[in-house]
Structure I
Amino acid sequence: MDETLICELLHPKREDEDLKMNFSIANAILKPGESSLPHRMKSSLEIYHITEGHGRMHIDNESAEVRNNQTIYIPPNAEQWIENTGDSDLKFLCMVSPPWTAEDEELYP
């Protein structure tokens, strides 16, 4: 089960107005010791911006520590997940371009 608490902040298809934008933005929180599920966006790129805490980002076969005020580029079709390795909440913004759709996301068991 994915342990990420996600709140979509802005999505062009879910707003009352016709927004001229080609991305969506969500706020995400992982509690200490929690992680997202491994997944990939088939055709969308993702950008994570860490706003609080620290953790470890996994993209394809590479892993790196991430921390507050760091921005991470995740290319389309890359298997990726993030884990909170700290003792406080890991908070980050997720930008997806083109905007996130369930059909574009593939979750791994």
Structure II
Amino acid sequence: MCDPRVLAGPTQTPFTVPPTIRNRAAAIQSIEQAYPAALKARGVRGAVRLWFLIDNEGRVARAAFETSSGHPALDSAAVYAARLFQFTSPYNEREKTCVWTALPIVFPPR
């Protein structure tokens, strides 16, 4: 369970071991599947930078925008894809913890 102060929104959270993406191939596939077909067909590209709240088990508890792609459909697709990411557990010293971390979601995925 995350501290309510951390749940309130993106904030600096102390950690000694950062979370890393465990399911990189599945994460890329989730981005590809979320890429809106109409935008993909038109060659629309973009990047969304999201804040991820990673809980102490490595699950995405929340996602929030740091920067928009400028395309609402890409922004929505990024949030949808982000929920399918899995991370390693973040630690602060020897205890699992919840942390906010920001990552880009790029369409098309690389």
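Name the one structure among I, II that relative contact order in percent (Cα under 8 Å, 6 or more apart) of 42 was derived from. Label of the source structure: II.
Each of the structures I, II was assessed by distance in nm of label points 7 Å out along Cα→Cβ at positions 55 and 71; the largest value belongs to II. Assuming 0 is helix-only ellipticity at 222 nm (-39500 (n - 2.57) for each DSSP H run of 4 or more, over all residues; to 500) as calculated from a single structure, say which of I, II it is. Matching structure: I. Tell me which structure, out of I, II, gives 13.5, 41 once Rg and Dmax of the Cα atoms in Å is calculated. Derived from the structure labelled I. Sorting I, II by distance in nm of label points 7 Å out along Cα→Cβ at positions 7 and 79 from high to low puts I first, with the largest value.
Only the coordinates and a few stated rules stand behind these numbers; no lab work does. Quantities reported herein were computed from a predicted structural model and do not represent experimental measurements. Cβ atoms are built from the backbone, for glycine too; each structure is taken alone.
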